[in-house]
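Enquirer: Some structures to go through are shown next.
Since every read-out is calculated from the coordinates, none of them should be taken as a lab result. Small disclaimer: the values here were computed from a predicted structure and weren't measured. Cβ atoms are built from the backbone, for glycine too; each structure is taken alone.
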Structure 1
C-alpha cells in the first residue's frame, strides 16, 4: 500500500471588504513614474469590484490618453493585485470616460503636489 498524499489547493473566499482593502493597499504601491503620488490617491481608480471566489475587477484611467506610462501602469496594477494571497483573477480595464481631471485627486495627493 502506498502512502500518497494529494496536494489540493482550494480557494477560500476572503470577505469582500477585507479583500477590497488589500486591493486598495496594493494599488497604493503603484506610482506614475512622472508623479510622486500613487495611482489610488491620484484618482486614477474609478471602480474596484470583488466578485465571488476572489475575482477582482478594476476600472481605471490615466492622466491622459497619451500618457507615456500607459503600457506600464495598468500591468503593474494588475500584477500587484495578483500578488495578494487568495486572489483568483484580476481584470484591469482602462477607460477615458470620464476624462481625468485634477479634481479626482485626494486631498493628500493635492497637498503632496502643492495644489493646496
Structure 2
C-alpha cells in the first residue's frame, strides 16, 4: 500500500496558505516563520535597510557555522498532477522517479 504525505503550510501572520518558510536571526536567536508571498515580501522589505547597513557575519564568527539569511521551503505541486499535465501537453516524463526540472518549470509557467 502506498502512502502520500501532504505538507501544507499556514501563514503565521494571517492564517492563510503559506508558500515558504523564512529563517532569520536576531540577538543570537534563530527563528522560522511560514509566510505567503505578500507577507514574505513585507518582512524582507522591513529588514532590507538593516541588512544593507549591517555587516555579514563570517563563518568563524558563528563558530564554524555559516550564517543563513533566508532558508526557503515551498509547497510543491503533486507529482501525479505534474505528470498528468506534462503528458497532456505531450512532454516526455517518466512514469516513476524524479520529474525533470524543465517539466516543473513549464508546469509553473502555465499556472
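Enquirer: Identify the structure, out of 1, 2, from whose coordinates distance in nm of label points 7 Å out along Cα→Cβ at positions 19 and 43 was calculated to give 1.4. Each step should come with its number before you reach the end.
Expert: Numbers: 1: 2.9; 2: 1.4.
Of the options listed, only 2 reproduces it.
Enquirer: I've got another one for you. Could you tell me which structure in 1, 2 was used to calculate helix-only ellipticity at 222 nm (-39500 (n - 2.57) for each DSSP H run of 4 or more, over all residues; to 500) as -7000? Display every interim value, and only then the final one.
Expert: Numbers: 1: -7000; 2: -10500.
Matching structure: 1.
Enquirer: Identify the structure, out of 1, 2, from whose coordinates relative contact order in percent (Cα under 8 Å, 6 or more apart) was calculated to give 28. Before the final figure, lay out the partial values.
Expert: Working: 1: 28; 2: 21.
Matching structure: 1.
Enquirer: Also: A value of 2.2 was derived for distance in nm of label points 7 Å out along Cα→Cβ at positions 35 and 83; which structure in 1, 2 was it taken from?
Expert: On the way: 1: 2.2; 2: 3.6.
Only one of 1, 2 returns 2.2 for distance in nm of label points 7 Å out along Cα→Cβ at positions 35 and 83, namely 1.
Enquirer: Also, I was wondering about something else. Ranked on Cα Rg over 2.2 N^0.38 Å, which label among 1, 2 comes first with the largest value?
Expert: Details: 1: 1.29; 2: 1.41.
When Cα Rg over 2.2 N^0.38 Å is computed for each of 1, 2, structure 2 gives the biggest number.
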